[in-house]
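Taken together, the values in this text are just the output of simple stated rules run on the coordinates, not laboratory data. Only a predicted model underlies this, so the values are computations on that prediction, with no experimental measurement involved. Cβ atoms are built from the backbone, for glycine too; each structure is taken alone.
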Structure I
Amino acid sequence: MIQSNAITLTGAEASARLGRPDTALSGRVTKLICFSATHRDDPSYLEWLRDYEVIKTLDLPAYVAEPVSQETVADYCDRLMNSSNDLFLAIHDCEDDQFIGTIKAGHINWYALTADIGIMVGDRTRWGRGLARDAIHTLCHYLFNDVGLRRLTAGAMAVNPAMIHVFEKLGFKREGIFRDQDRFEDGFCDHIHLGCFAEELKLAG
């Protein structure tokens, strides 16, 4: 059983309500596939999580401090893949069907109908092509229109203005600043909190 504030759902009930997609969620330039053991065991995935340029603004201090182990990654992935309160998806580039990153709807609250969005485009050769924006829009559209959530949130370190811009272009609004919340290199930086209701979501293009 899982407890979400005042509502209690069995794992089966929560999974049914989440409606884990059996087929890919297709965007304009990306498709989202349920994260699997194949993705978990892909050497590229571990490489991304050990790449400082990829993880430095993801608020993963333990991963920045020292290279993450395969065992730690496997435990994290298995927990998410079996969770009734998280939807963990692999991002594939439609151009060549390559696995390029991950996106997650986490901390799903079935009582308040909310979730938090997190994304990592690990393949740095794909940066700057609008893939993150497309993947975020595709997931948000699914969560609002198929799952029935009413509000989504996201957060980004202030030293990552590109990601903040992506969320704002999709209709997310800045709702708060957590001052000097995050450790970044030799100092600290603000954490920007954003939110979006279904009627505020904008097209990825």
Structure II
Amino acid sequence: MPSRFPWIGTNYHISQILIVGESHYGSPEQSEDLNLTRNVIQNMIDGTAHHAALQSIERSFTGNSICFPEKFWETVAFINFCPGIVDDSLAGRHSATRSMIKAGVQLFPDTLLNLNPSPKKIVFFSKTTWEATETCIGLPYEPLLPVVVDGISVDCGLFRSDKGISFEAINVGHPGGPFLGGASLKHRFRLAFLNRL
């Protein structure tokens, strides 16, 4: 499975924040569309499509209940970890398959290294893919001190590429999942993570 082109906001170079989701949901015909990620976000910005998971991600970043996708998505880069697609009719009952996650593990290091500029911080919105990154070849993982908010601890780590580039990362869980339930708590962890030195 080929890697999709990432969404890169026009002001990503300022923040250098990469958001990593898990997988796209859609029709099987969309599986090979290399522009799918870019098109999905652009359609949301244009107001021609609604995407609950992406809106939850935006709320987790901004802390706002009202979304302004035309502003937010221009400040970040975004990828889904898994290539391929989960059939839309299975949404809520199925997620990325093992083969999709395995393919994502193989593609992830190159995806990171090809972003220009390289991300300084990575925010994962998927526990499954976060755990899978520990098996990425050429991208060793080193645990960092966790981020703690209200006595709740969330793991952080540092990925170091063979080329000497490092990426600090945190996992705040699926946008609609129970881990750190709700955008408000995810927002507080995201702030604590991005603001620490």
Highest-scoring label, criterion being distance in nm of label points 7 Å out along Cα→Cβ at positions 82 and 98, among I, II
I
Out of I, II, choose the structure whose coordinates give relative contact order in percent (Cα under 8 Å, 6 or more apart) equal to 19 when calculated.
I
Ranked on mean count of other Cβ atoms within 10 Å over residues 66-73, which label among I, II comes first with the largest value?
II
Value 29, calculated as percent of Cα pairs over 27 Å apart from one of I, II, is from structure I
Taking Kirkwood radius over Cα pairs in Å, for residues 58-129 alone as the criterion, which structure among I, II has the greatest value?
II
